[in-house]
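Structures incoming, each one as structure tokens.
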Structure 1
């Protein structure tokens, strides 16, 4: 009787389930503390409450108020007062601007500036609030063990996670990053991170190696039992954690309502969304927003030469059997896009059997192909990619035309948007473009692109000063005199050594 009652009325209904087993249903708290489902799947929402896009109340809301309204749809078991506290603590004076996410307009392209947080990257939008979720979730779940947060990073997630979790009671944060796969500013941000509970480890490999290693640790039952016997449990700060994903939905609605307030669109009008992405999490957040009522004409997915997502969106075939490239947009140097699994779950209408088949094929052969009926559902997406030289010329072109400085990842998105317009003729639809990082995080590539020549006689931090001098931009606090900080983490290991007892000690 209880099960019938629960199903019929939704009371106490666990709102999340695994992409690989729809019967594995959990609360938001359980999903956040676990990070990854025991079957290796990712947790997804059972449903998406509708946001009435025509309700003018949203035009009067601050970013924080909008975040409370949207996040309350996802945080089952949390009161509105709790959500309000999380939001107010996460988005405040730690951001450079009062409106948290400014929108800068250049013709029909509106740059959603997601890099105004403490670590100068869009990851702050989720990782400033995820620790609040996790601490509260541990309390609700009755977890007394120390939570060991494992994180693989291609540069930005690591610092944002370290910043968010530093000195949080009952939590230990371990970040793995590829030795040669991040910018010098990104590396220094991580290896100088203070906090008694913070650990940063460089691996001799690429991001995919780090991400795969973390997943293998999660799925090693024997190692997890050893961890448990030492009073610890694993969780994740990567976007495999549902608590990382849902806060990102907010800023797409914020950007939309900003365009309405600026008179670029009317409530209900469709927009294009352009996102530079490697792990498919940021663009998935906009897709989830669309499922909640965000009017989107086209999702434009931008990649660098690691263009596995471009090929997938154009053919329905996902194939990682290709050379891994190191580029000037390192946060997108990814071939295994974890959040694509969540997209496939939605695309297939909760077909966990199909998801298991596809993921097994990916693991054993390095590829999979969508059934024909699902390929047709990719039409709402446009996939494109750019080379490093195209990225550099785009930075220069945008600066010369608009006196606006963009980082390498944002430049990838802008160039792919230009390609989209050239191919489709759709130059009229107002467009939100995710500006994912401060140009000061990738100063060598950005400065050399604007100057038009190599600056080999200057190190990356001298180029920070030069970029500021050339453009008139103030050096952000997160980078200012970063090179003078003490290096606190200098461990370098082989990929095979990621599963070490220092995770337990």
Structure 2
């Protein structure tokens, strides 16, 4: 096995009660950027995504569609796989929790470990259940009698379930989070988790009756009248996909002995990932994730984009009309690390045109001049104009700036730093006016020819740096830029990015 640092990154696995929406695309791209970036830095990377097949809301959606649930979730899962291909994701694995044999074996083993630890017990329970959250809610979770997340009144449920002793792990969880061993970014989400734990943790239900689940789900070991609660089931995918249920080599390599284990999730499921999941792992005697990166929501006209709200933006349609480059660029360039981002199609078009006008124009101009001049000579930094020396310095610092931004899960800061270099390079083209030197060189001015070679070399180098650093964000575009530079082909450079008419809201 490699001795490189091992970085394991996952997305949450979405319910498949409907088609993927733009919010799913955001999370997929964010995780993909982290994976691609770390591979480019020389780390060994494993990137996992998948689908949460056993949720009761999937059963309800299948019944409403008049389709057997197994067929329904398979068809919807196929659409998530297809979206990943359209988004140019680089995931190494994709797990479907209802059909992947690794999953049930792993869930059963995890259940057995928690039971051996004395953390599972049965009791009667009556409470308010939100189908959207797939969770029981406490009175303080309600706003005007409704779930604060899904804005619907929860259902009163009374049944006998298996419970997990979450309360037993309260002090350990708090120490791990406050000590930085379990890192939660951004800080606002970390503070929310700490406040939640300080408020006192209550044991939570980890099973549902087979009757209420209509037979769908993994049977509780030793109790076939109950199925494993979807959050215990779904969270386990992060290790079942590594062969946890059979002591697979991948589990030891990427989880037990891995250097970094990062989950990328939305803010609505922080409690499950930052409290429930680490507690389950503590109970089972397994390592915890090292980082939980939390994004806020995308909205459309102020409404959260989700299947439950009915505010849905189709990423497949956007990719078809604007290209994967445009969508990935908007998702990484405009979505902040804190606070929701409101989607407007005109903003997407504007970012697509930014690529064409800014980066495409830069590469086209520099390659075109270099191809016409033919002779490009690298110059000493001291012999360069001040603007080009400053540009060279910014290029040298750019990788470290991007490293820092992505380490803090601030993709917008990373793309801003990258775009600042693009803008600076364009300003250098305008200020050095190499076309004038080219005209003088063609007229026989040897000094102008020499200076032009040095300047063009100083402008081509940033284009190469930009392409390398862009690859994590826009892999296909970065590849086109690199090929155009290597081939010194102005025709390739002129067609790097398409331009679009900007819609009006």
Structure 3
């Protein structure tokens, strides 16, 4: 091959390192992807997931970004004024733990990674408008998160209450369900066994929008997605009934089957229920405490598993069934969750498979209050109708052993009993959801600060919007602190910030 042929071959061969770098520089210089307001062109807003700055891009990042980039380019070629920003979801426990491990401030660690990933994304040549970059750990960004929080607070959609949470005692923070791994329920970051802990937490009232989230009118969603959302929200219609302990404490119970109230032979509270400490007798204290500790190490999914053997412990206390004044024992069991309803159930073993298994295991009474057509026919023929051998869960039949409702067709029972409860003032019609309010609190430094001052005299007081600049300056001064371990040790930053703000 001649020298001239080799030179021509070299020119014809694509050299990405040279060609792409040259054109990317040209795009930067000409601001090809910079978008300006243009009222004469239709608008298109393209947004892909903002990556977490863990240090390097991987194929998963580009797997999500490539289709978004292709569509953004397609819309641009169709004449749309396309806004396609990029940024970094830059707060969180992983960055803080990595910073602690390397003894640097999380801000230094995070922004170093952002710069590296930013360069990698630029080399990929996507049409991101970098002038519109958003970094969630920038005070100028999260001040708007704080503004939104204040608006939700004013509307009663943000609130604070004590709640049982998954807590890592090593990381000293609340964990989301996705951060708890394995059958032994350990922290995904450090491997420490997770515990349940009662803490004052901030919530967003997502349940306020449960009905709206079930309205799919005008939404072109696949049926599969609609079904998933419907099941996630979990709307149930029934009644709320007030039971009382012998000491007079109220225990509200939500049930979809108020027609079976006369068959409630015991109550079950979630191990985390606030009444457990108050009602447990000294004789049962050790057994209850041991059971609660074991339950606290289990996930809600495991606790609700249908095929899992049901276990529980008697508290030593009793409640009064409001429909017949019967004295019934109060147990705790891990299959009852504080996150659903009131964290208490009336157990009707005759007509619930889970309660039936529990009652058989612990020798608790099983009362039939809905008789199947077959058993009714046998009784009418003079045959002896023995005890139930399994829970009867159908709604066909007749109410029996149900006081004033004996003989009522089962399909009318729910409506008639609910009306009777309301008339007697011991219950009411109610709707319940599996959807829970969103717990947003974390006990770590590297996250958007909740704009609240905790005052001994006035309690939790929101930081006024007009004072936002002062707060940002205080936070930035703390971020410049050289004493890394002190700056983001658990709670210390929030306490020092509050002290300075109070002064």
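FYI, it's all coordinate maths here, none of it is from the lab. Just so it is clear, the structure is predicted and the values come from calculations on it, not from any experiment. Cβ atoms are built from the backbone, for glycine too; each structure is taken alone.
Mean projected area of the Cα convex hull in nm² computed as 22.9: which structure among 1, 2, 3?
Numbers: 1: 22.9; 2: 25.9; 3: 37.1.
Comparing all candidates, it corresponds to 1.
Once mean count of other Cβ atoms within 10 Å over residues 252-259 is calculated for every structure in 1, 2, 3, which label goes with the largest value?
Working: 1: 23.8; 2: 17.9; 3: 21.2.
Looking at the calculated values, the largest one is 1.
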